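Rule-based calculations on the coordinates, nothing more; no lab input. As the structure is a prediction and not an experimental result, all values here were calculated from the model. Cβ atoms are built from the backbone, for glycine too; each structure is taken alone.
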Structure I
Amino acid sequence: MQALVNQARRFAQSSACVLITGESGTGKELLSRLIHNESQRAENNYIAVNCAALPELLIESELFGHERGAFTGAFQERIGHFQHAHRGTILLDEISEIPLSIQAKLLRVIEEQEVIRIGASQPIKIDVRIVATSNRNLAKAVASETFRLDLFHRLSVLRLMIPPLRERVDDIPPLAEHFLQKFRHEAQQNIKGFTNEAIKELCSYDWPGNVRELRNVIHCACVVCDGSLIDTSCFPHLHEQRLTRELQSNYSTDLNEIEKQAILATLEKYRGNKTAAAAELGVTPRTLSNKLKIYKAAG
């Protein structure tokens, strides 16, 4: 992770677009802020835009602005996020959620470094550094034609990929210590650290919520801990998550077994006639054949 941070610091000195990818909760937005803070634009605006939260009908107005009277309800002029970020940095968080119709206009803004407000005829020059993030595989989005190839190439001049926390277990203890220092003032006792068992518990968990989930777990532990050391009893969230997953896994297995037995019993009833068995089960013969192949492969 330290190597990734060092790379981000090098990228900060460039004016090129940066694409940061990784699962939700890995710290993409924090890395984006680091790039801004380490750049020559640090004294200017840093504008973070959650693309997934933008109303579809207002995305263009939110990003690029509009003139007064440009559409129904446009009672006054609006300056878009790109103008607010002039001479600074704009973060386009979850860039994959922007509709194709806006992607073409976004590409032009990046290439020309100018915006045209809705209802305006003249472009406005801007100087903006763009950092985009995504928890989806944008290459797959391009292949499925939900994301423009030219925009993908334009945004990914410089790339950073943050691995999930489960793939960097060595980062867990120092991160846990960092969050302990952040939240220890909320504890009733003077918490000095973690027991060995607590650290083992943290390192053995797979952290589907990544660093954000670890942060929340340590925050909770600081509040519920009644001793000088955080132990495994201070992690009720982890215990609940493990139990929930075990129950879901068992439930899924049970359903699959029930389905298998129902199919085999129906086939036996019709003496192996797949067409008749499929009709009674309410599926197509092809679906039935695919299910049987799965059962055969599973032994």
Structure II
Amino acid sequence: MARDFHQRFAASRDAFSEASEALGLDVASLCFEEDERLDRTEFTQPAILTAEIAMMRALEAEFGLRPAYFGGHSLGEYTALCAAGVISLSSAVRLVRRRGALMQDAVPLGTGAMVAVIAEGVADRDLAGDLADLEVDVANRNSATQVVLSGERTAIERAQSRLPQIFGDTPFEAIALNVSAPFHSRMMRPIEAPFRAALEEIAGTLHPERATVVTSNLAGGFHRADVSSLIDGLTRQLSGTVDWIANMRALTEAATEIYEVGPGRPLRGFFKSTGREVTAIISVSSAERGLAA
């Protein structure tokens, strides 16, 4: 993740160094070498955030990218807030490490599950209502044709068995996701209080006035310039639905060009479903192509 940026640009190396100092571990080694800790979300989350900010800083310093609006999906919301200057990189990596540890400890491994449901117009269906008697929640509204269900494993299995009845003649596909916990479900509610406490500890270092150009996964539109609202939104995002459809709407209405920056390009397809093309920057070579003068 971002190895080529680390090799080429001082701005990227500085980002990795800053994150490593904040966490007390070598984040570059974590990202670039085979490391079993990456199977644990406590380490995955700060590693991804660091890689994305390292790439972003190089794009700004070396390619002149000057973004005006920011958005990110789930963990990506923290990268977006960091890129916008709402939270420092040091604070962000410590915070998401805490977030990952809490998420992992909230539910014993193997007791939760998530499944992507893909069908024409699925986002307009009331799946939450159809499955109201099960411990299942709509975790993500990713696009008009994809939502993700999350919850207790046996409840998710029962939900999947009910989908043919729900969709009737409408073709659909259900894909089990390889996750370590049922993210963005009611099973994350017990960790909201300790995570809120972690956010409140750093409240004085946040710059909420800059958050008005960052989309909120929970609210759908842009964050308000209010620290209490910011903390509440990030806290409730743990168990709430990521309304990425609304986030995309807010970003496409505000921006003339959209760039996806990170070691992968999972969001480009969602934007494409709205009719907007996205330039994905996943490597130095793609940056050279996508940001050529």
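I have 6.4 for distance in nm of label points 7 Å out along Cα→Cβ at positions 48 and 272, calculated from one of the structures I, II. Which structure is it? The correct label is I.
Calculating FRET efficiency 1/(1 + (r/R0)^6) of positions 80 and 200 (r between Cβ atoms, R0 = 25 Å, to 0.05) for structures I, II picks out II as the one with the greatest value. Computing Kirkwood radius over Cα pairs in Å across structures I, II gives 23.5 for structure I. Source structure of the calculated read-out (FRET efficiency 1/(1 + (r/R0)^6) of positions 120 and 192 (r between Cβ atoms, R0 = 41 Å, to 0.05), 0.10) within I, II: I.
Identify the structure, out of I, II, from whose coordinates distance in nm of label points 7 Å out along Cα→Cβ at positions 16 and 256 was calculated to give 4.4. The read-out was computed on structure I.
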